[in-house]
Structure P
Amino acid sequence: MSTTVEKQIENLREQIRHHEHRYYVLDDPEISDSEFDRLMRRLRDLEREHPELITTDSPTQRVGGEPAAQFPKVRHQVPMLSLDNTYSIEELEDFDRRVRSLSGRSHVQYVGELKLDGLSMSLAYEHGLLTQGVTRGNGVEGEDVTANVKTIGSVPLRIEKERLGAIGRPERFDVRGEVVMPLKAFERLNREREAAGEPKFANPRNSAAGAIRLLDSKLVARRKLDMFHYYLLVDGKVPLPEHWNILDTLAGLGFKVNPHRRLCASFEELLNYIREWETKRQDLEYEIDGVVVKVNDTKLWGALGRTAKSPRWAIAYKYPARQATTTVKNISANVGRTGILTPVAYLEPVDVGGVTVSRATLHNMDEIGRLEVRIGDTVLIQRAGEVIPQVLKVVTHAEDGREFHMPEHCPVCGGEVFRAEGEVAYRCINVACPAQLKESLLHFAGRRAMNIDGLGEALVDQLVDRGLVRDAAGLYGLSEEQIAALERMGEKSASNLKKEIEKSKSADFPRLVFAIGIPFVGERTAQILADHFVSLDRLANASAEELSQIYEIGPKTASGIEKFFAESRNRELIGKLRAAGLQFQQKQSSLSRNQTLAGKTFVLTGVLPHLTRDEATERIQAAGGRVTGSVSKKTDYVVAGADPGSKLDKARSLDVEVIGEERLLELLK
């Protein structure tokens, strides 16, 4: 093995670890997302060419492997205790008196930390490498969710040796903390679920807890979880005399520690800290529900002792629930970034936890029906993890209350409002609707769609806000000068982006079908439609009845496609894309017309020597085959590469033929 390749790989890993720390821990990135992605792609390519050099702490291993069948139980080396809760200052004063009395001191230093509303987690490191991530569970044992923890960018996979000197380079140490879902990630997840017709999650904490227990780490990675670390054990013991020093040491080791912690020299300082964050918590990017109070002197921890479940040296002060009662003055539909119409209640302004609230979400028409809420009713509202508060229940029905009905036309653009049979969501069908334009552009430019590298959220925001782009076709009319004038863009970056936009004109026809944003049409459905209709014109003129007769196209999808092309604004967009020179027909290459795998079903597992998972899937589908995610008796072939998972075992148990990449390529010929 060439030492040059090894050095290249290790150099890339060091660069990526550095930039992950800057981005996820320090929130101070030095390079753009596209530059980071290029580094990661280069590392993946090298590791694919030299799989024997892949290590468990490589940044590429944050997401990988087959879904877990279940999570094994693991006993904690030291129990993970829960904290006693208090809701009153009087009880907090009692806690302070007990601490001073038991310690024999007239005053005690405390550390105040924001009480994150998430999921407690314990991480084990051996010789600096992350070896295990375990949930709190019942405090004595929890679930081993290591693969899922590795997807969290703020969790270091490896601690450098020079940093470990701060704690004596132990063979093993444990770090504990809280896994949270940032509010932006929570809101994006709910938008995606709403767009898919799925019920929205109630709050970020439930979303984080549910995500960390998903059996497929690839799905966990999409939830964009974060983790703050607050506790350190070296060989099962607290290593430093002060908790404040422990937090600083964790930060020095490369762990993300909450920056809003405070060392309080007196109980009065602690009370000021608690009051300060009760009013400031709405400015945070994550949910908190109080403040954790810990005695700073760790030598006192042993003297103060613990109850069966909780330490006597720490307590959680919880803020009062942020709820209030008010009147619904009106209800109207708000159009979100994905085109979903969400009913919003406009309220008689009311103070909720120090903030004046004048509107609250009603989620969808099913929720309005469940609550039986009408205009004029008195309702209970709550601020909890939403951009705007939510209505919890009706307190009093107004005698003259008026029912709300979803409008037939979009209140922003006038486009038709469409609701598929069996769906919760109502949506504006016009992909160029100003309310959903940014999301439409990001989808259009995505890697699996037109693959316009470098066109991320920050640039899309500027292009739309400055009026430079009014629909996806507008991207093709941008000049290098216009792009270069945007923030954080220079001549070279503008030139590269312009080349990417031009290159996308040659993207295969199925990518265009996926990119234009037809309701319920994902990648697989786009490929089926492209193969069946061959041209966009034929697809655009197909009836729902004709579409429903295609294998794998159900009535809901067929109706969505027909409605999409019936919208005049979408027809106008398609005309502009045609004028820009995009591929409106399926290529008649020998690859795309090769149907030697027609009717055959494949499952992919492991890392193939040369083809990526996406490339193998595309080539199988182009030859008429189907690629599914699970092995069954109906599977014809399982294509296995390096490090295959449980799918290989299942294939053997069902006598399904297992082949490698070489045999797959022969079949594709």
Structure Q
Amino acid sequence: MFTVDIVQQGAWDMPLDSMPLAAGYLKAAIDADADLGGQVDVRIRNFRGGVGLPTMARELFGERIPDVVAFSVLGWNYRNFAALAETFKQLNPRGLVVFGGNHVANQGERIFREHSYVDVVANGEGEFVLRDLVEYRMTNPGRLDPKGIEGISYRLEDGTVETTPERARIDDLDIIPSPFLTGTLPMLDGAGNFRYDVALMETNRGCPYKCSFCYWGGAVGQRMRAFSRERIAAELDYFAYHGAQTIVLCDSNFGLLESDEEFTEDLIKTREKYGHPRALETSWAKNKSTRFHRIVQDLKAHGFKSSFTLALQTLADEALMDMQRKNMKVNKWESLVDWLSEENLDCYAELIWGAPGETVESFIEGYDQLATKVSRIAVYPMLLLPNTSYVENRELHGFVTIRGENDDFEYVLANRTSTLAENLDMQQFMFWARIMGENQYLRHVWEPVRHLAGLTQSQIIRSMMKAAEASTDPAVAEFRQMAPVIAESPVIAAGLRRLSATPELNDFLVEWWRTAILPAFPPQWQGFATELYAYESWCRPIYDQPGVPLRAGWRACTEDGEPVFVSEPVDFSYPVAEMLASWADVRLREPVPDPCSYVFRAIPGYSDHLDNHETAAHYVATAERCEPSADQ
């Protein structure tokens, strides 16, 4: 039996597995091939982000030494997979190592120069490339000159690198066997629960835009190709049958195509049949059309949770020009935010720090301008990704970069419009901004502080940073040291976990609010402002670590057959929830005490999903007016 291992590793060390969608496609394509059927044993090896090399080596090579190892490579696992390739070659010198994925496509010269243990690099969609390579290796053991296979680079024994003609994109996507409907990917864990953090699926491939920083699936500036409605509906049914709560689409512009409305119809029917999924996350179309509006309204009408993304990246005209995004309709974002607000739907925005054409001043100005409408802003450090326009024009833009310590991303440290010193300061800012704004540790306070205390969102964050620098509390000092040179997502998740699990850090923030923010409110508003922060604290998700008691005032119970966390009645002197809901009017008049009580509810599972700010947002607690407690 010819043996093949397909290896994936997620970006983050999460409590739940990430679905190995790419590996599932690859295995399904080999298993379905009539000429290979019964002759090849394909296994998927799926690792979480925190798994170390010795553990991966044991899992990969402890039971058997495969004939082929195919690695699904992205920036975060490139170095680990190169090390595993070296180990594999020591165990099986005649074995074949294949690298595939966006991070290595068209990068054969560099890959082979750095890693002599890699034999083949796939330069495009890999489903049938790997199938053809397996068939070639079976019929040509020990040889490697597959010049008849399109879309690959490979190295001959004399070190010469050969690259075959580009392989045509797969036009009829339904010829790729479904990794779900074929049973290729297991759905349940040993306890019978859905085993992944979210259910990943594609409804189409490709992207019509050519943003300078992006290489979406190697198909930028191309016509989008869709899977059939029948197949997608069957996959949705399969996920729901196995209890998936959140669907995440790997599509570039959901809401752009007519088929996206059909998908929404089928998603709603699936929910009506099974009671779930309950949430949809995706990369929304950059230009929000009437179709987008209809989809959003349909999802809202049927109770779906979702995060609506303003993928702006920058508000600076010069940077937009360099990004090739100057004329996108997404830049007219204010009216969209107003519409979402009118529909009572939440959204968040994306910005990138480090783009050429952006300065510290323009970035902060744009950040604060955006925050007047959208306080939840995801701020990402600029990366130079292979095959992008930024990489092709790196000298023009004056990029200074550094490779990650544990990954292979090129992080921008300076460019023609920002210095190294400015960048290092902004990375510190991003650490705090991403935790407090993007991950919504603070949700409700931004607008009242801006209107009544005159502080912008960036000023609030800077105030918090200043207080942390001055603090002598050991817990705060340790947290402060977590702020990285590069504000990448794993560090943000680690900081948020530390913040959620350390009561002393919450005490520090309460004191910061009392001493730095509260005095900036007009005297007549300071009573409300005190309770505003208390309300904020009750609205945070419950960090439900196994074996750790819930926060004081909370209990676990069941409502309508579903697990839920419920607080005891909490007394307030002001109706904070109602005041926030009518803030545009409330802020114009002096507050009047009106004692009331709220019960807060949150769904369990936040600690399993904290690493992803989109899904984590589904776990925030909500307030419901109740009868006053006996103490009020």
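Quick rundown of the values:
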item	result
Winner on mean count of other Cβ atoms within 10 Å over residues 497-504 once structures P, Q are ranked, highest first	P
Highest-scoring label, criterion being Rg/Rh (Cα atoms, Kirkwood Rh), for residues 369-480 alone, among P, Q	P
Origin of the value 83, 56, 50, where Cα extents along the principal axes in Å was derived from one of P, Q	Q
Entry that produces 1.00 once FRET efficiency 1/(1 + (r/R0)^6) of positions 113 and 257 (r between Cβ atoms, R0 = 25 Å, to 0.05) is calculated, selected from P, Q	P
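The numbers here are math on the coordinates, done by the rules we state, and not lab data. Being a predicted model, the structure only gives us computed values, none of them experimental. Cβ atoms are built from the backbone, for glycine too; each structure is taken alone.
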